[in-house]
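The structures considered in this document are given below.
Every number here is computed from the coordinates shown, using simple stated rules; none is lab data. Bear in mind the structure is a predicted one, so any value in this text is a computation, not a measurement. Cβ atoms are built from the backbone, for glycine too; each structure is taken alone.
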Structure P
Amino acid sequence: MSRRGDSDDDSCGKRKVAYVYSPEYIETCDSLSKVPNRASMVHSLIEAYGLLKHMSTVKPQVATIEDMAKFHTDSYLEHLHKISQDGDNDDPQSVDYGLGYDCPVVEGIYDYAAAVGGATLTAAQCLLDQKCDVAINWAGGWHHAKKDEASGFCYVNDAVLGILKLREKYERVLYVDVDLHHGDGVEDAFSFTSKVMTVSLHKFSPGFFPGTGDLCDTGRGKGRWYAVNVPLEDGIKDDRYYQIFTRVMQEVRAQFNPEALVMQLGADTMAGDPMCSFNMTPVGVGKCLQHVLEWQLPTLLLGGGGYNLANTARCWTYLTAAVLGKTLSSEIPDHEFFTEYGPDYSLEISPSCRPDRNDAKHLDQVISTIKGNLKNVV
């Protein structure tokens, strides 16, 4: 990862990248109680490394209720709007909409949902208008929300909204999710269609949220075989993850032949995340990202989980540089959040010594099953 700020990877040099950003958007996203100030930390590190000058910065639009109603129900959105105005956590209807324990009601939460949804729609529109090859919204990727229910810190499923926007032009859209948690909300949204294939690599373990995404979950009706789940155990590291990812994605591409790609890059897989599950580094995730970028499809990149805020900023800054073909110094530049990166002040994330619980033979069986399932895709 020892990278020098302005050196280039020629293979990426002509890639046009749009980065969704405004000070108001970052301020709104900073208010999310689960990841306070994370949006600012991510943006500030990207800026400190001088990456903004290599991308076009696009001001996000705020989603209207009509925009969000392309997926979410009117009743859910109206309730979210109503309770958002006064932060009423005691409304008895809230529990019916998943609002409470892991999705607390706070004042302004509707505005947050509209901001995130609008930012991902803005990014998708940039791709539709051919203003860029890759569009980035690191504050998006909230993949658990259902059409009528908040879930897992997610109040709006901006990933679904982005996919629906891309479907206005592209016949087949591929969604790839490398967050620690199963992308259940996105899979559910498209479980009955063959126009969107969802692929999720995630921790699958008894009692681990959301409890879905088993190997045998493959979609329903016309969408059967168009959901691909790769359940994994704790401790997986970069090399093994990349091997699994590429073996699955080569088969997915061959059978589905996508016209556009949405990738959710939750950073809770990183070593040092409070989830204490996977043992990844930005280098491994970056190799996975480069694998699909080589397909040269219109690509929307989203964030997601990531609860060690400094490591999340490290990860998404590294991935931004990878998209741009830029190399970065290992030394964190001086900037507003510099002290958060101690004691080593390095861009690198080192894996821990935790054992990898994934059995090689079992993983071979998983991939064999997936390949067999994908042969049913027509």
Structure Q
Amino acid sequence: MIGTDWIEGRAGRDARLRRIADCLSIAVANLIQDRLRFAIAVAGTAVPILLVLLQMALLQGVRTEVTRLYNDFDFDIALLPVTYEYMFSSGVFDSVRLAQAQAVDGVADTFALNVDGGAWTGPAEKRSPLIVIGIDDKPRFIRDAEIRAGLSALGTGADVLVDRYSSANFGPLAPGTNAFLDDHPVTIAGHFSLGMFFYADGAAIMRNVFLPPLSGASSRDVHIGLIALDPGADPVRTKAALIEALPPDVQVLTRNELIDGEQDFFLSTKPLGIMVTVGMAVAFLAGIVVLWQVLSAEIMRRINEFATLSAMGFGAPFVLGVGFCETFLLGMAAFLPAMLVGALILQLLEWATHLPAAATPGLILKVLGIVLVMCGFCAASVARRIARAQPANLF
């Protein structure tokens, strides 16, 4: 036989579920009884949610943008000069360090990545700053398909691959176009996609063997060394072995350490990065405050509805539950259109600026978490007023 305790427990659970269902149904009925008022409330709540989404997406896009070049290459560990600050202020070390690194157990191969500044003069004779990138002829390190395919076109020191997202000041970028790179004649042999407009108006890639005559640097100078490990090799242990084997004129970082450090440096040290960070933080906080104000004001405008529930004999916990349900339902009703509009705006922004700002699933979940927290905070902040709503409030 089924025990009495089990029956009573089941009955209690069923009663609680019915009360939750009643709270939800009453909350929905209260919200949609005036469709125009509900639509205005949803729109007012969606605006700050949209603002929060856009600011978080832009910050995420900036973090990705400043390390986009590293994402085009496949490596496990980076070898850097001790003077390295960020990608375009790295200093140099002797290429012999790459040869020494290759002798360490677990290291499969090394790759020299040189990043420097230059000036581009197109057919229209407009001079524009650009990033000059020197690479080795080692396809295994190149993750980007366009750059890997373009290696074969870089046959001479006059051949370059040009970023298709370069400024219009660069002039025509069709293959075969002649231009000048630091007053040296070059020919566009192909394209790649980078768009790192935070640092320069454009970028060009050439082979490292042809870079010294152009830049005047020594052929032994290396800005950034990339290291690929043997399959199964532990990056942390190999990093420790490299630190022990190499002189102190270089530093060793894992891929994640390099990328995280680059992003943090730009956002916390570079003036442009600081302005971006502060601006986004202010806009984000403004969005949070507006979201709380809109939700709180909307709930307080419905205080008579909660008083009506009290007059009908519903207890304070039930009335409070209806208030919480209305807050979360309003937040979720505003969340969906905010995400749709935000995704469209971010797509247009990425198309216009090539900034990798997208409404990714991870970002949407973060915004959803913020909205849920703010809904709970809002409901809690007006809970006392809701619970104390009395029939006298109707008069």
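Quick notes on this one:
- Mean count of other Cβ atoms within 10 Å over residues 172-179 derived as 25.5 - corresponding label from P, Q: P
- Relative contact order in percent (Cα under 8 Å, 6 or more apart) - highest-scoring structure of P, Q: Q
- Among candidates P, Q, the computation of semi-axes √(5λ) of the Cα gyration tensor in Å that gave 27, 26, 21 used structure P.
- Origin of the derived value -18000 (helix-only ellipticity at 222 nm (-39500 (n - 2.57) for each DSSP H run of 4 or more, over all residues; to 500); candidates P, Q): Q
- Top of P, Q by FRET efficiency 1/(1 + (r/R0)^6) of positions 92 and 204 (r between Cβ atoms, R0 = 25 Å, to 0.05), largest first: Q
- Test item: FRET efficiency 1/(1 + (r/R0)^6) of positions 52 and 108 (r between Cβ atoms, R0 = 25 Å, to 0.05) calculated as 0.05, pick one of P, Q: Q
- Source structure (of P, Q) for distance in nm of label points 7 Å out along Cα→Cβ at positions 308 and 356, computed value 5.3: Q
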